[in-house]
Structure I
Amino acid sequence: MTTLSQEELDGIYAFAVDLGKRAGQMLSDAAQIRIDGGNATSEQKEHVQKENAVDLVTETDEDVEAFIKRQIAEKYPSHKFVGEESYSKGASRDYLIDDSPTWCVDPLDGTVNYIHLFPMFCVSIAFIQNNKPLVGVINAPFLKQFFSSCAGRGAFMNETQRLPLVRNPIPPMSEKAPSGCVFSCEWGKDRRDAPDSNLHRKIESFINMAAELGSRNGRGGMVHGVRSLGSATLDLAYVAMGGFDIWWEGGCWEWDVAAGIAILQEAGGLITTANPPEDYAGAPIEEVRLGSRLYLAIRPAGPSVNETGRQSQERTVREVWRRVRNLDYSRPGA
């Protein structure tokens, strides 16, 4: 198992930050062509349908990914590359990340948002070694928000503001979590309207989290608010920032979460599985495996009089597990 020196990792981080800035500018430039209208080519105006009407991919995806892949190949020719657009859709979807130095890239997360020029879209770049995301870069150019992290160096917004934003002190999780928490979730691509489908399980879980305390056979969570951004990458960035307290989701691929996990963990957040174990009250809370497709993230938390920050995070995990349904997002071909 090869371990990089901090100096080597710092160099990779600097490269990733520069790459994220340049790729984000490409997204902005392509969006500006659409805004300006007449200067766009017919190819730039078109978008094609991927799996269904909810998952669109534009030519911009492919252009940005090709640019990122080319730059990485020139700088680090021995490193592996995993990207959404170059990923073979017909191949076995086994776990894509191993111990090798690997770049995991989503050139445009929040594609539907981008199509509609809703600003919650971004480019996501992660560097991973030994199955662990070590560097994360997320650039949301329309929001002018740039998130980044390097293992051992901290996590930042716009390169100078350390995450989480509230730090003096970092607040503990709500004593009555999930009550008092902002809960982030996504509807996802699986829209099958069947009684026990992922869609219906999600809806039941959303209602449980939102309903008043004591309702729904004691599962009502009375969260402070429910948010759905349409971008798993930005959901994780906002959990790291502290704007979201909880993110619960199933169905994401590696490129959707790798950079966000790097930033969240470096900020002090916790990430584990979305699916509650049978003994949700007593089972160990383990770090999620990258690629599991099932994620529950809790923001960075400080200590209170009665708990450490980690204890308040774990308590929140168990309270979420008590209220949500198991989701079925197995890996086809795995």
Structure II
Amino acid sequence: MPDVVVAGSGPAGWALASACARSGLHTVLLAPRPWAPWPATYGLWRDELPGLPEEAIAAAPARTLAFGTSHHVLDRQYVVLDNDGLRQWLTDPGVEVREGRLGDVAAPVVVNATGGRGRGTEQTAYGLVVADAGELVPPDTAIFMDWSRAAREPSFLYALPVRDGVLLEETCLARKPGLPLDLLAARLRHRLNRAGIPLEGREELVRIPLDTPRPRTLAFGAAAGLVHPATGYSLATALRLAPAVAAAIADGLRVSPAHAVRAARHEMWPPAARAVHALRRFGLRALREMPGELLPEFFEVFFGLPPRLQSAFISGHTDVAGTAMALVEVFKTSPGRLRRVLIS
């Protein structure tokens, strides 16, 4: 019998399974199609994962821009991941790979890493990879958010250089339910028509549950609720936590499986992380309920914060003080009409 079964063969599942194998545990990674390609385009802030090897990076744009009601150059480097290189980096030969589903293989510790299941609040996006984005996206540039043409039912442009062109995504940040993909597709095509960009290219469809609850059983990645409830990001957090969670499982198994599960859950969700998550959920509620016409103003305020506060809210998994200060500063520097929405 293996020591650990990790169900799920996405980046989070592979990261944890490999970390467990490197901790000396007999580890099985279990999935219906363990070697299936990862279809998503992943991006993260380079300072979130300093050990990321170059072969796992598809593009490292020189500039990252954001637009609320004006233009901001962000003081962090945003990188686009190469999925083949990322999988190679995360794969350890000590992991036993089997085809199957959660529950098919018994072990003292079983981890669900099969992805998030939400309660209705979603981030949705429709994307096209185009050969040339023309004047819509400057060369060697990532656009983290562009709210400059947000509609009443709001969506923003997210743009990244990728290996086969430029990914342009029309994104609804947080709605319950998320905006339909066909509506987002129509908006993106209208945007590209106005810019004179041909409406052809590889499609990318995105649907991210933002309110996955923390389960009673052991889970990891999005299945464990690690998705940032106000941004939809989880990958960097999962990759950063995997070695510590694996070490907690290995140490805990010396006592009992129950002790290993408790130790792993505590590694992911210490009190500071739970407090940060609660503050981020406040941000999610505000974004979800905010009238569309106010979202560009809200992000104008957010991107005007000092970079350390932006980073704390976006990336600080256990940074209670920084996350709280970011929210306070957003409120203090918001115009009155925006404040009334934030406290309603």
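Throughout, read-outs are computed from the coordinates displayed, never taken from laboratory work. Predicted, not measured: the structure shown is a model, and the values here were computed from it. Cβ atoms are built from the backbone, for glycine too; each structure is taken alone.
Observations
- Among I, II, structure where mean count of other Cβ atoms within 10 Å over residues 12-19 as derived comes to 18.8: I
- Label whose coordinates, when Cα extents along the principal axes in Å is calculated, return 59, 43, 33 (choices I, II): II
- Test item: semi-axes √(5λ) of the Cα gyration tensor in Å, for residues 68-235 alone calculated as 32, 23, 16, pick one of I, II: I
- Parent structure of the calculated result 2.1, given that distance in nm of label points 7 Å out along Cα→Cβ at positions 20 and 316 is the read-out and I, II the choices: I
- Entry that produces 3.9 once distance in nm of label points 7 Å out along Cα→Cβ at positions 116 and 196 is calculated, selected from I, II: II
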